Structure I
Amino acid sequence: MERNIGFKERRYIEELRILTKATALDCIIDERFERIIYVIQKGDMGLAIGKKGENIRRMQNVLGKRIEMVEYADDPNAFIANIFYPVEITKIERDPITGALLVSLQKKSDLGTAIGKKGANIEKARLLMRKFWGAELGDLKTGDGAT
């Protein structure tokens, strides 16, 4: 999947590198939820977050927007698990009719966390999966099959 990074995104990526010494592969400016979503190079997540989330707070103060970070993974299933972390994913399968990815969660109580306030987390997952893997994310299911 070819990704284009605009000037504003490059500026935010460079700002992250200067403030945290971590490497971001990409970032998405999500105007709808007033946030910046960074995709962090595998292994750099600790650097990016900082001690007790210090770097994230500093970035939020400098940029004036909420900061969210997801660690990159070479496998789409591992990437989905990173996006929804700390929610535990039991399986990911492709819908035979629509071709969308269906994500099964271990606990029904995690459904609210996976969706997020006003759908922010599920939207983040949809944006990242489209951009990095060209895949559409379908429904979230729990162990008992509820969506």
Structure II
Amino acid sequence: MSHEGFRLVSEEQAKRADAAHAPLPREATEPVKVRVMKTEGTGMQIDWRDGHASHWTFAWLRTACPCATCHDEREKEGRPVGVARPEPASLLPLYKDPVRPDSAQQVGRYAISFNWNDGHTSGIYSWDYLRRHCQCAECKAAATA
């Protein structure tokens, strides 16, 4: 019998994992207003039905892409969601356009997707995923507690 796919975790790790996947209240994952500041290049903001407000930079959103390819790449490299891959050192760094979407589309009533300026288009950012990865100080503090 193969043991692939099995991972032993402590009781504390299991509790954290269960809490991370517990359903959020509907008000917490239902946007009232979504603003993609493409022209300004500053990122995306969502005001949620429960009164909370979230903001993400485009760079964070791109590195946090939830598509299977990006997720697997982060997992293999041990990078957390939203943390960019370290750039290799070079003598003459080449200019790279800032990360920003060429366009954004609503996906049904549950998500948003971006066509990024680097050609990547396969990530679908669900409202639940975005709320669970809110970058505000309050949510970051709660995530590390």
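Have a look at I, II and say which one yields 48, 45, 29 for Cα extents along the principal axes in Å, as calculated.
On the way: I: 45, 33, 29; II: 48, 45, 29.
The read-out was computed on structure II.
Computing helix-only ellipticity at 222 nm (-39500 (n - 2.57) for each DSSP H run of 4 or more, over all residues; to 500) gives -7500 for which of I, II? The partial results should precede the final answer.
Values: I: -11000; II: -7500.
Computed on structure II.
Determine which structure produced the value 0.9 for distance in nm of label points 7 Å out along Cα→Cβ at positions 81 and 129, calculated from the coordinates; the candidates are I, II. Let's see the in-between values first.
Working: I: 1.6; II: 0.9.
Here the read-out was taken from II.
Of the structures I, II, report the one carrying the highest value of distance in nm of label points 7 Å out along Cα→Cβ at positions 89 and 105. Don't skip to the end; give the middle numbers.
Working: I: 1.4; II: 4.4.
When distance in nm of label points 7 Å out along Cα→Cβ at positions 89 and 105 is calculated for I, II, structure II comes out on top.
Read-outs: derived from the displayed coordinates by stated rules, not from any lab. What you see is a predicted model; the values in this text were computed from it and never measured. Cβ atoms are built from the backbone, for glycine too; each structure is taken alone.
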